[in-house]
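K.L.:
What follows is a set of structures to go through.
Each value in this text was obtained by applying a stated rule to the coordinates, not by laboratory testing. None of these values were measured; they are calculated from a predicted model. Cβ atoms are built from the backbone, for glycine too; each structure is taken alone.
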Structure I
Amino acid sequence: MHVLIVTDAWRPQVNGVVRSLEYMAEQAPLFGTEVSFLTPERFRSFPMPTYPEIRLSLTRPEVVGRMIAETDPDHVHIATEGPLGFSARLACQRHQRAFTTSYHTRFPEYLSARLPFPEKWSYGVLRWFHREAKAMMVSTPSLERELSVRGFKNIVRWTRGVDTTLFRPRHERVLDCAGPVFLYVGRVAVEKNLSAFLSLDLPGTKVVVGDGPAREVLEQHYSQVRFLGTLTGEELARVYASADVFVFPSLTDTFGIVLLEALASGLPIAAFPVMGPVDVIGSSGCGVVDADLRKAALAALEIPKDRCRAYGETFTWRESARQFFSNILATHANT
C-alpha cells in the first residue's frame, strides 16, 4: 500500500507533528507500506502570523488535486488543518477519494491565547474539516472524550513513541549548574504557559531548551534561568539525561512527545492535572500531577529514575506505527 501524507507541518520545524510523521515513514516498510509526503516545500509560502516558524502554503485545491492524482496513492492521510490540508481535503472530496485525518494541535486554544477569536468558532471549522474523514486519529483517551463531546465523529486512537536508544539515562552530565535541575523542553510561546514554571520558587536550576516568540521576554524577566535554545539529537538527549525532573507547564497540549523523551531518559514528570500528562503518566508512578506545580516538582524528585526509564521503554514507535497503519487499513476494509 502507498500512503500519501499531506502536512503543513514539516522541516525545518522541530515539533511533535513532524517527528511523528517522520517515524511513520521510517516504520512503514515493517507493515508492507510505502509513505510519501506532500509538504510546503513544493509551494510558495509565507510565515504564519505570530508563529513564523510555520510556513503557510499558497496553493489551490485543483493544484493539490493534480499532485495527488500524479502520485496516485492507495490512501491519503491529511495530517494538519492548514492551507495545504484544506486544499487536500477539498480535492479528495471533489474526486471522491477517501481520506483519514489526525488531530495533533489544539488550535482553538492556541488562537484564542493570541487573538480575540472565540474558541467555538474555531471548533466549528475543525468539525467541518474532519467531518468527511473515514477516521480522525487522536493520541489520547482524554482527547477522544473531549472531541466526542464537541461533536467530532469517527475518532480512533493513534499513540506516540520514543527512540529509547537515543533517549536514555547517562552517567555524563553536560549541564554545569547547581542541582537539582528542573528541565523544560519545547516551544517557548505563550500557549506553553512557561511562566507558571519559571516563576516557581525551586532549589537548584531551571533549564529551558527550545525557542519561540516568547523567549526574549522570558529570558529578560527570568535572568536566573538557563535558556539553551533549540537542541536536537545527541545534544538534546545528553541534556535530558543531565536533569533531575522534567516540568511540563502546558495546559493545552494534546500529548507531548517530550514527556516520553523525558521518561526514556529516566526523568520523572511534574505537570498540571490536564490532558497529555494525565494520559501519559496514568497510574505508572512516574510523575506527579498537581494544581500546585511547585508541589509536583518537589515531589517528583523522590521518584526513582529506573522506574521512569522502564515505563518510557513501553512507548515504541513500532506500536505507534502499527496503530497508524491499522487505522488506515480498517477504513479500506469498511469501504
Structure II
Amino acid sequence: MNKRIWLSLAHMGGREQDFIKEAFDTNWVVPLGPNVDAFEQSLAEYLHEDRRVVALSAGTAALHLGLILLDVKPGDEVICQSFTFAASANPISYLEAKPVFVDSEKDTWNMDPVLLEEAIKDRLRKTGKLPKAIIPVHLYGMPAKMDEIMDIAGRYGISVLEDAAEALGSELNGRKCGTFGELAALSFNGNKMITTSGGGALICRTEEEAKQTKFYATQARDAAPHYQHTHIGYNYRMSNICAGIGRGQMFVLDEHIARRRAIHSLYVDLLKDVAGITVMENPDSRFASNFWLTCILVDPKLAGKSREDIRLRLDSENIETRPLWKPMHLQPVFTDAPFYGNGT
C-alpha cells in the first residue's frame, strides 16, 4: 500500500472556503468578527442546552480560562483524570495550582467516581481543605460517568470543568458532552471531529461567564478610553479566518460523527473473533460516543503479539496507529503529584 492511512485527518466539507473568502473580502482577518460570532452561535445551538460558547485559540486555552473563572489560585488543588493527554493537566500548573490525579474505571476508561470521592475525602484529611475543581475527560469521545461525578461534586460543593476536547457530538442519556459541568472545553485541533486549523472553545452556563471569558481572552483590557488593565489577560481569542473554517465544518459535523461511528462498527465486527483484542465500546445504551478514535486493548499472551508488534506491522503497511495516552501520574513532569489508583 503506497498511500499513507493517517490516524485522524481533517476533512473539509466545501463551505469553509466561502466563509474564509468572506473574511478576506470584508477585511475581517483579525481575531473576532462575523465568522467568530456565527461559529459560536452554531455551536451553542448544536448543544441543545441553554449554553453560551466562546471561541478561543485552543482547547488548552479554554481549560486555562475555565480554571480562572472557577477562581483557582496558587496552592489550590485540582482533581484531574490521569488517563488523558497532557493538555488536560497543564493549565493547572499554569496557575501554580497542584494537580491531583485519579485513575479510570473499566467501563468508560474515564475518571472513576468511587476513587474521586475517596480522593476528595483524603485531600480534605491531609490538607484541611477541599480541592477547588474537578476535571473529568471524555476520553477518545467516550462520555465519562457524569451523573455520578456531578452528584459527588455537588455534595462537596466542588465545581466541575469538563474536558470535552475529544467528545463533540458524544452524548450521555441523550445529553451532549460539555453540558454537564459548570464549564467545559472543546478542541478544534486539526485531528479533532471538526477543525478550525487550531482552536478551541469554552462552554459557559451564563452570559456573565461568557463575558468574563472574552475579557480575559482579549488581554483583559478595561472598558476605558485609554489602555488600562487591572487584571492579567491573555491573547486567546479565535481568528475570524479560523472561525470561517469552523462555520463550514459545522455543516458536516453530523456526517463526520456518523462516519467515525461506522468505522468503529467495522472494527468491532472485524476484530470480534480475534483472541486478545478488546475494542473500546459504549458500556450500555446510555452512552453514545462519537468514537473520535477507535481504540483497542491488546493482551499479548492471548494475541500472541504485543501492542508494539501490531503497531510496527501496521506501519509497515503504511497505516498509522499510536499507543494510548500515557497516564499523567506516570509522566516525569508530574512525579510529585498525588495519585489515587485502582490498577486500571
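K.L.:
Just checking, which of I, II has the largest value of distance in nm of label points 7 Å out along Cα→Cβ at positions 293 and 309?
P.N.:
I
K.L.:
When you work out mean count of other Cβ atoms within 10 Å over residues 13-20 for each of the structures I, II, which one comes out largest?
P.N.:
Working: I: 19.2; II: 16.0.
For this comparison of mean count of other Cβ atoms within 10 Å over residues 13-20, the top structure is I.
K.L.:
Right, here's the next one. Name the one structure among I, II that relative contact order in percent (Cα under 8 Å, 6 or more apart) of 16 was derived from.
P.N.:
Answer for the origin of the read-out: I.
K.L.:
When volume of the Cα convex hull per residue in Å³ is calculated for each of the structures I, II, which structure yields the highest value? Please report the intermediate quantities before stating the final value.
P.N.:
Values: I: 132; II: 149.
Looking at the calculated values, the largest one is II.
K.L.:
If FRET efficiency 1/(1 + (r/R0)^6) of positions 285 and 317 (r between Cβ atoms, R0 = 41 Å, to 0.05) comes out at 0.70 when worked out from the coordinates, which of I, II was used?
P.N.:
II
K.L.:
With mean count of other Cβ atoms within 10 Å over residues 61-68 computed per structure, which member of I, II shows the largest figure?
P.N.:
Looking at the calculated values, the largest one is II.
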